[in-house]
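J.: Next up: the structures, one after another.
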Structure I
Amino acid sequence: MRKNIVAGNWKMNTTLAEGVGLAKDVNEALKGIDAKCDVVICVPFTHLASVAGVIDSKLGLGAENCADHVKGAYTGEVSAPMVASTGAKYVILGHSERRQYYGETSEILKTKVNLALAENLTPIFCIGEVLEERENGTFLDVVTKQIEEALFDLSAEEFGKLILAYEPVWAIGTGKTATAEQAEEMHAHIRGVIAGKYGQEVADNCSILYGGSCKPSNAKEIFEKPNVDGGLIGGAALDCASFMGIVTAF
């Protein structure tokens with residue numbers, strides 16, 4: 001059966017010292033509870049090796065991105081093998097900020113997913129529509145296309161190694177949140193798209209997270225929906241108490 005997962009995406013926040021401190025706090029907080037979900041923190045590249053050294057196996061570690069090349073003359077890039085060498089086990093790919101600000105296309109993301117899988121990294125693959133697409137009614141088609149173009153060249157076995165994260169772009173960092181019903185509608189749609197390609201068993205075993213202004217006050221209502229398997233958490237992941245409030249919503 002699929003796992004419930006709460007993953008933090010720190011984005012471009014925290015110095016190294018601040019990040020190590022926050023990771024220690026989350027790690028310590030997890031020791032005091034019987035978490036009903038897997039917990040992951042995805043941190044800046046500069047933090048990965050140091051954070052890996054201060055957390056234990058109850059807390060998963062991931063990067064926020066990786067390059068679409070293995071190595072070479074790509075100044076400033078960080079490859080999947082580099083990420084894996086730090087001890088990280090996860091990598092966020094396809095985040096709307098990467099698509100919007102850095103022009104990442106489905107073809108680029110297809111390459112990144114394959115390179116991540118080759119290093120035994122678990123991709124947390126993000127999909128979601130912008131406000132115009134939500135308002136004009138094309139949001140289901142938009143998300144279907146994002147999945148098909150970037151992921152449907154994978155085998156069923158490869159696809160089964162992914163985590164998906166539905167993040168309505170209009171709800172990221174805006175304070176707006178999709179209602180639990182809107183989240184459930186999209187998550188059920190995504191599961192149906194997966195089932196149409198890979199069969200119901202693969203679809204039923206795929207963890208699909210919700211992201212977009214998820215916080216302790218609304219996490220429980222969202223997570224109670226049958227097709228929502230947790231959250232990809234932005235701002236609330238930068239505060240240990242808030243993050244743990246979401247973890248304990250299960």
Structure II
Amino acid sequence: MIYRADLHIHTVLSPCGDIEMTPRHIVKAAKKRGLHIIGITDHNTTLQCAEVEKVGEREGLHVLCGVELNTREEVHALAFFETPQHLTEFQIFLDKHLPPVKNNVEKFGYQLVINEEEEVLQEVDYLLFSALTIGIEEIEVEVHRLEGIFIPAHINRVQNSILSQLGFLPTDLKVDALELSRHTTIPAFLEKNKYLSKYPFIQSSDAHLPEDIGAIYTELEMDKISFSNIRQAIIAHTSSFLPT
């Protein structure tokens with residue numbers, strides 16, 4: 001079967017996420033768009049994932065629990081984990097490496113953990129989209145130690161992408177795929193970057209507003225939805241996009 005997956009969605013926990021990006025509104029918007037799988041990827045935190053997952057399970061939407069990392073090099077990358085234990089262990093890792101910079105609510109916005117009843121469970125005081133104190137290669141090793149999925153984010157962007165910040169993709173970096181934003185197509189990107197043709201690609205919305213969820217998505221082919229099947233479907237997502 002073909003499943004539609006938008007694997008880059010922010011909630012109200014991200015300082016840049018709209019106040020309506022609550023678990024209930026996110027799942028409702030994803031269902032309306034005909035998505036089967038969504039990835040919750042707040043900046044440098046996994047704390048909202050479980051609440052979105054609860055609503056998704058009730059509504060028949062698979063929620064992939066993850067995070068959008070901001071590395072020491074200011075490179076953004078997505079990471080996803082299968083079990084609550086691995087998610088918790090990675091959150092401890094993030095807390096260790098996130099600078100204790102206080103959030104300026106008036107400048108950056110609220111950072112709220114919201115439950116399925118639209119109640120505030122927690123407000124995070126430290127600024128979540130600061131750069132971590134650890135580099136992308138060390139982060140990738142930790143993600144894979146915890147059996148996670150690691151995907152450099154929106155690599156076509158002129159800021160906060162691995163290509164904009166490093167100028168290249170390190171050959172020893174073990175990526176499960178590369179992500180492009182909605183502002184290009186995979187064939188168009190590869191036409192200018194043929195040296196990356198061997199890598200799997202996904203596209204995601206990077207939604208910060210409910211109406212942006214599913215604005216672009218990736219079609220994944222698998223027998224049934226599971227974490228391991230999603231990983232394999234992502235890794236296999238290559239051949240039809242190679243430039244001629």
Structure III
Amino acid sequence: MITVMMKEIHEFLYSIIAYLIIGIFLICVSIVLWVLPDTSLLEYGYATMEPLFRIGPYLFMFLIPAITMKSFAEEKRSGTIELLYTLPLTSRAIVMGKFLAASSLVFFSLLPTLVYYYSIYQLGNPQGNLDTSGIVGAYFGLFFLGSVFASIGIFSSSISENQIVSFVVAAMLCFISYEGFTTLARIDLWVSWAYYIEYFGIIFHYNAMSKGVIDLSNFTYFVGFIVIMLFATHYSIEVRK
């Protein structure tokens with residue numbers, strides 16, 4: 001598992017795509033936080049990192065599938081998947097290694113945004129007038145969200161040999177899992193079940209963590225979602241062996 005993870009991270013580090021995706025993420029966040037008049041903190045005059053955590057999921061929705069689309073699709077297209085299967089590794093270890101590598105990239109993409117926290121902390125009046133506990137919870141929520149999207153992306157890559165197809169399927173599944181249940185809950189037809197329908201959606205638990213609520217139910221939801229997607233990926237590659 002560690003071998004696969006290090007191999008994937010090594011490939012990411014020597015690939016322009018990883019740096020390009022992280023760069024796009026940071027540039028988009030910077031524009032939202034400091035440039036756009038409707039969201040610029042300099043115009044808004046209130047010390048908050050809410051724009052980052054509001055736009056982050058939608059950026060991850062497209063950028064993470066772009067990272068994971070080659071996880072299995074490229075291996076199958078190039079034939080290296082057969083070589084991977086000959087190594088003394090179980091399918092479960094291969095899946096976990098690829099997932100941990102993708103999650104590591106999510107972590108590394110979030111790390112530079114701490115500069116924004118420091119800047120806003122310094123700009124606060126009085127200095128440090130910032131909801132740090134809420135921001136910590138929001139960072140955990142965004143990392144878990146990114147990890148969920150990574151698990152979806154790896155699953156999508158395991159069911160196709162075409163990277164573009166993998167990307168499209170992953171982006172669609174990420175959007176549905178994030179927004180789908182909330183949209184469904186707003187339909188008047190089952191208004192009495194709205195809360196329970198929305199509870200199954202990612203956005204419900206992400207919003208809770210964004211408010212600093214890091215409780216067992218939210219943590220369990222994200223971990224459970226990831227486990228389900230990884231089991232589905234494991235099943236997919238076992239069937240195709």
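Computed from the coordinates by the stated procedures, all read-outs in this text should not be read as laboratory data. Bear in mind that the values here come from a model prediction, so they are computed numbers and not experimental data. Cβ atoms are built from the backbone, for glycine too; each structure is taken alone.
J.: As an exercise: helix-only ellipticity at 222 nm (-39500 (n - 2.57) for each DSSP H run of 4 or more, over all residues; to 500), calculated from one structure in I, II, III, equals -12500. Which structure is it?
T.: The read-out comes from structure I.
J.: Where does the value 0.50 come from, among I, II, III, when FRET efficiency 1/(1 + (r/R0)^6) of positions 158 and 174 (r between Cβ atoms, R0 = 25 Å, to 0.05) is the thing being computed?
T.: Here the read-out was taken from II.
J.: Now for a different question. Given a value of 0.9 for distance in nm of label points 7 Å out along Cα→Cβ at positions 182 and 198, point me to the structure among I, II, III it was derived from.
T.: Structure III accounts for this read-out.
J.: Assign the value 19, 32, 19, 14, 11, 4, 0, calculated as P(r) over Cα pairs in 10 Å bins from 0, in percent, for residues 70-125 alone, to the correct structure from I, II, III.
T.: Of the structures listed, the value fits III.
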